Structure formats: C-alpha cells, structure tokens
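For reference, the structures are reproduced in the following blocks.
Nothing in this text is a laboratory measurement; each read-out follows from the coordinates by a stated rule. Computed from a predicted model, the values in this text were never measured in an experiment. Cβ atoms are built from the backbone, for glycine too; each structure is taken alone.
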Structure I
Amino acid sequence: MAVYTDVSDEALAAFLEAYPLGELVAFRGIAEGVENSNFSLRTGTGDYILTLYEKRVDPQELPWFLGLMRHLASRGVTCPQPIAGRDGEALRTLAGRPAAITSFLPGVWPRRVRPEHCRLLGHALATLHLAGADYPVERPNALGPHAWMPLLESCRATGDRVQPGLVDELDRALASILPAWPTQLPRGQIHADLFPDNVFFLESAGRRHLSGLIDFYFACTDLLAYDIGVCLNAWCFEPGMEFNLTKAKHLLAGYESVRRLDPAERAAVPVLAQGAAIRFLLTRLYDWVNTPAGAMVTRKDPLEYLRRLRFHLTAPGPEALGL
C-alpha cells in the first residue's frame with residue numbers, strides 16, 4: 001500500500017475552507033502508489049484527488065510540476081489540473097506536508113496490456129512531448145545517468161542479498177551504458193514514469209480511448225526518446241519477461257503518427273532502453289535494501305528489471321525493439 005500521512009477530520013475541514021468546492025461528501029485513502037499520499041475527495045461540486053507530497057518530493061519543485069500540468073492541459077494533453085483556492089493558490093500545507101487538490105480523471109489503468117493500449121500510449125506520449133516544447137522552465141532529471149552510480153554505491157554493501165553477484169553485474173552494465181549514453185538528441189519535457197498505472201483508459205461504443213495521464217512528479221527536462229525507453233520497459237514485457245515485439249511496434253507507430261523520430265534517436269533507442277531499465281532497477285534495489293521493516297510501502301522487485309536489462313543488453317539492434 002501507499003505511504004500515508006494521516007489526515008484528521010478537523011484538519012481536512014480547515015483545509016477545505018480555502019476552496020470553493022462545497023460540502024465534503026466522501027474522503028478515503030488511495031492504496032496504489034508509493035511516492036505520495038493520495039486521497040479520493042468528493043465534495044458538493046464533484047470528485048477530486050488530494051495529494052500530500054512526501055519526503056521524496058522537493059517542495060520547491062512543486063510549482064514546476066503543477067505549472068507543467070496546467071501548460072500541457074492548455075495544449076490538449078488530458079492530465080490532472082491543480083485546483084486553486086479562493087486566493088488563487090493551488091499549493092498549501094496539510095498535516096505537515098505540502099498538499100494540493102487536482103481534478104479527477106475518469107478511467108481505469110490496464111491490468112492486462114494489449115497492443116491497442118500501446119498504440120494509444122505512443123500517440124499520447126508524442127502529444128505530451130510536443131505540448132511541452134514551449135514550457136519555458138527546465139528541471140534536470142534527478143534520476144538521470146549521473147545518479148546511477150551513486151545509487152549503486154549506496155546499495156553496494158547489501159545488494160547481493162537480493163541476488164548473489166548482482167552488484168558486479170550492475171557494475172558491468174553501467175560500464176557499458178554510461179560511455180554510450182547520447183547527449184545530442186532532441187530534448188524537452190518528459191514524463192519519465194509513464195507506467196500502465198499512470199495511464200487511464202475508457203471504452204465507449206465498443207471503442208477504447210485513452211482518458212488521461214497522471215502522476216507527473218518524476219517529470220523533467222531530458223532526452224525525448226528516453227521516455228520511449230521507459231515505456232518499452234514498462235509496457236512491452238510479458239509477465240514471464242518475454243519482450244513483446246508486437247506491442248513495441250504499436251507503441252512506436254502510435255508515437256510516430258504524431259512525432260517522427262530522427263535517425264539519431266532511432267539508433268539510440270537500444271541504449272536508452274538499457275538506461276531506463278537500470279534506472280528503475282537501481283531505485284527499486286535502493287528501496288528494497290533501505291526500507292525499514294514495518295514501513296507502509298510496497299517494495300517492488302528489482303529483479304524484474306534485471307531481466308529486462310539483460311534482454312536489452314543482448315538485443316542485436318533497434319529492429320529487435322520494433323524500429
């Protein structure tokens with residue numbers, strides 16, 4: 001379950017007084033997610049999401065995230081919108097945490113990913129990239145390549161408890177990935193965490209459509225094609241860790257129906273996918289070995305990303321990823 005900060009009835013009532021949202025009807029915690037405390041909020045004016053930002057989020061960066069969501073929505077990306085209070089401010093404090101209310105997006109995330117999900121995802125990802133092109137403020141990727149070796153160092157003494165020889169294998173992988181990492185590809189605002197549970201879908205009249213993208217709190221300014229590497233890892237592997245080439249082709253076709261990759265980006269996708277795999281492996285490994293017993297956090301298995309990483313390191317080229 002998620003990391004929850006308790007919110008008392010009295011504190012919530014006082015917090016809501018700053019908003020023109022009407023009477024409180026219902027309030028409950030959302031069990032999914034591990035980074036922030038999220039609550040479903042229903043008032044007399046509709047449904048909303050209340051987020052309390054936990055320690056991993058720098059409060060000084062929250063205006064950047066909230067501003068990005070407003071910017072993307074103004075350019076056609078369906079994503080949560082920060083709700084301003086009567087004073088015009090969207091960011092406040094609740095239960096000792098920075099907090100904000102955002103609009104509620106209807107839909108469900110796909111428990112079983114199908115190729116048509118991937119095509120719709122690719123289209124939405126490219127739309128996001130184009131919509132963010134004129135968002136003027138940059139935010140460096142705090143979990144980019146410069147962070148991977150320090151993350152591994154923080155796990156060096158305990159990482160082999162997860163699997164013998166894991167640390168040496170990751171050392172070798174980084175020695176291959178980091179020197180090959182591209183730096184001259186097109187850059188812009190990326191989501192950087194677009195897993196299936198951050199993408200909502202709805203069906204109507206027998207047709208499926210993508211109803212929204214959520215959880216922008218890893219968004220940053222980085223290589224646009226790196227987002228493709230993240231999505232290939234998150235959407236195109238089966239439960240047994242077999243890479244599904246059909247899903248990858250649908251994802252890329254959906255993306256290129258909106259924004260064509262240039263030749264350098266296409267050539268770089270394999271190493272970007274390797275980097276995305278090791279980034280999530282390392283953060284999962286860090287959580288696995290550093291989360292105290294009894295903490296209300298669902299630790300995710302880092303070895304799922306080790307298997308993805310091994311596939312990418314042995315893939316013969318871009319064609320193996322659907323390009």
Structure II
Amino acid sequence: MDKKTCLVTGCAGFVGSHLTAALLAAGHDVVGVDNFFTGYEHNMAGFRDHPGFEFHEVSITEKGLLERFKDNHPELDVVFQLAAIVSVPYSVEHPELTMEVNFEANERMHASARKLGMRGFVFAGSAAEYGEEDRLPVREEYADEATQLSPYGIAKYKSSFLIEASGFGCSLRFFNIFGPRQDPTSQYSGVISKFVDFGLAGKNMVIFGDGEQTRDFIYVDDVVSAYLIAAGLDSEGRGPLTGIYNVGTGSSISVLRLAGIVAKLTSAPTEIEFRPERAGDIKHSYADVTRITGKGFKAEVPFEDGLARTVRWAADESGKD
C-alpha cells in the first residue's frame with residue numbers, strides 16, 4: 001500500500017480518533033481537524049506527538065479550508081469527513097447551525113475535493129437518514145422515500161444524496177457504533193456507553209420502554225475497517241468507493257439482552273429500572289449490509305468481545321480519576 005496523506009475532520013472525536021490512530025499505524029500521514037465542540041484533546045493522546053500527524057484547531061465551516069491544506073500539503077489525497085454536529089436534540093434546537101455544519105460545509109468540502117482532484121472522499125453518514133423505517137433489514141434506497149425526523153437526519157441525508165449524485169466519493173451510513181472513547185456523560189451518547197457507566201458505578205440499568213427494542217450494534221474497530229475499505233486504503237487496496245453504503249453487522253440485539261450482558265461484565269445489579277418509552281424511539285432496526293460486504297467488508301468483532309473491551313477501557317478510565 002502506497003503511503004497517503006489524509007485529512008481527518010473530527011479527529012478528536014470518538015470515531016475520528018480511532019480512525020486517525022489506524023491511519024498513522026498503517027504508515028500514512030494525517031492532517032487532523034477538530035474544534036472541540038464534541039471532541040476531546042485527550043482522545044488524541046496516543047498520536048498527538050506522532051511525526052506523521054499535524055493538528056489544526058479549526059471549524060469545517062471555514063471557507064477555503066481544503067484549498068489551504070492542499071497548498072500546504074500538495075500530496076494530500078484522501079478526505080475523511082467525520083466532523084459534524086452529532087446530537088439529534090441539539091440539531092432540533094439549532095437547525096440552521098446544523099444545516100451549516102452537517103450539509104453546507106460538507107457540500108463545500110466535497111466540491112473542493114473534486115476540484116482539487118483528490119483520490120477519495122469518505123463522508124460519515126447515519127442511520128438517522130432512514131427516519132421511522134419499519135422495513136427490515138434497512139436498505140440504502142429506503143432513505144429516498146423516508147421522512148427524516150430531525151435537522152440532523154435531514155442534513156446527513158442531503159449530504160449523502162449529493163455525494164451519490166455526483167459520482168465522486170461515498171457516504172457510509174453507520175448504525176449503532178460503540179467502543180472505547182464514547183462519552184457516557186453526553187446527553188446523546190449511545191446506550192452501550194451509558195449502560196457501562198451505570199454498571200461500573202454499581203447502579204441499576206435504566207431502560208426506556210420494555211427493552212425489547214433492537215439495534216444493530218457495531219464495534220468501532222469494524223467501523224474503522226469500513227473507512228479504510230471506502231478510501232481504498234485496506235490491505236486489498238481495491239480503490240476508493242463511490243455511492244452510499246450501510247455499515248453495520250446485519251443483525252440485531254435487544255436492549256434488554258444488552259443490559260444483562262453489561263451487568264454481568266461489570267458486576268452491577270441485575271435489577272433493571274424501566275421508564276416510559278420515549279416518543280419517537282424506533283422499535284427495531286438493523287442494516288442490510290449486502291452492498292458493503294460486496295466490497296470486502298465484514299464485521300469481525302463479536303458483540304460480546306466488543307462489549308468486554310469497552311468495559312475494560314471504561315474501568316481503566318474510571319480508575320484514573
């Protein structure tokens with residue numbers, strides 16, 4: 001695999017930090033961007049001083065950003081566009097800012113990458129683009145018929161649609177990502193990180209509804225693998241992908257089963273506190289991954305192994321306090 005110089009926006013975030021670390025470990029150089037709106041300096045601890053890493057604290061809404069980076073790094077060839085407003089509730093309260101960050105900035109970045117002749121452009125899409133979809137498994141084309149439920153979902157869909165229509169770059173629609181560095185204190189953190197936080201604190205798990213709702217949970221290392229395949233930077237090096245691809249495991253786990261496994265891993269109380277179902281919560285969801293598996297992707301980390309790794313990391317972090 002030839003050495004590449006990659007731009008990773010959102011490099012101090014949960015997934016962005018894992019992707020950046022993997023790219024550097026594979027011998028690539030990374031120009032990292034984050035404004036710490038939701039990212040954290042400590043997420044970059046493992047690579048902050050890496051000789052192949054250069055960090056810029058800046059927002060992706062800055063016009064001419066990619067052109068400036070290309071001037072300073074003529075070899076810059078791949079863009080991983082992860083930076084975004086990631087909170088659905090925040091997007092509802094701030095729809096204009098969400099559209100500016102999650103669509104308009106992406107639109108400019110994508111146009112610049114195409115104009116500059118970049119080799120690859122990979123956008124972080126979302127299962128939120130499907131709205132209240134009840135056909136299972138969820139296929140990529142369903143989003144074109146969906147009513148997105150938030151400014152977050154609308155902006156992500158508009159970006160994915162733009163990329164697919166252009167024939168340049170790809171959007172990866174991720175389902176429920178989990179793993180180390182996911183912030184359990186965030187109001188929009190995933191259910192797994194919240195359960196792990198409850199378990200390590202010796203608290204009862206809290207479930208909204210009956211717990212029979214199911215989700216397609218995918219471990220962050222598998223997410224990174226999907227990014228590398230999408231950019232043509234995996235071991236096969238098939239070349240960058242174009243279009244839209246679901247990224248998940250293609251199977252689902254109930255929230256009730258999840259709570260039970262986390263309780264065992266953390267020695268937490270097995271009693272579960274049930275609260276009223278939240279309005280707008282989707283009952284069942286899992287991805288049709290036929291399209292991405294056809295490009296060589298397969299989720300390799302078993303669910304319980306990923307959970308155990310996440311618990312170990314969270315326990316180590318809590319021990320540092």
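Observations, loosely collected:
- Source structure (of I, II) for mean projected area of the Cα convex hull in nm², for residues 223-262 alone, computed value 4.0: II
- Computed 3.8 for distance in nm of label points 7 Å out along Cα→Cβ at positions 47 and 303 - originating structure among I, II: I
- Structure (I, II) behind the derived value 19.0, 58 of Rg and Dmax of the Cα atoms in Å: II
- Value 0.65, calculated as FRET efficiency 1/(1 + (r/R0)^6) of positions 7 and 63 (r between Cβ atoms, R0 = 25 Å, to 0.05), assigned to which of I, II: I
- Sorting I, II by distance in nm of label points 7 Å out along Cα→Cβ at positions 71 and 239 from high to low puts I first, with the largest value.
- If mean count of other Cβ atoms within 10 Å over residues 151-158 is computed and equals 23.8, the structure in I, II: II
- For 16.8 (mean count of other Cβ atoms within 10 Å over residues 135-142, calculated) the corresponding structure among I, II: II
- Source structure (of I, II) for helix-only ellipticity at 222 nm (-39500 (n - 2.57) for each DSSP H run of 4 or more, over all residues; to 500), computed value -10500: II
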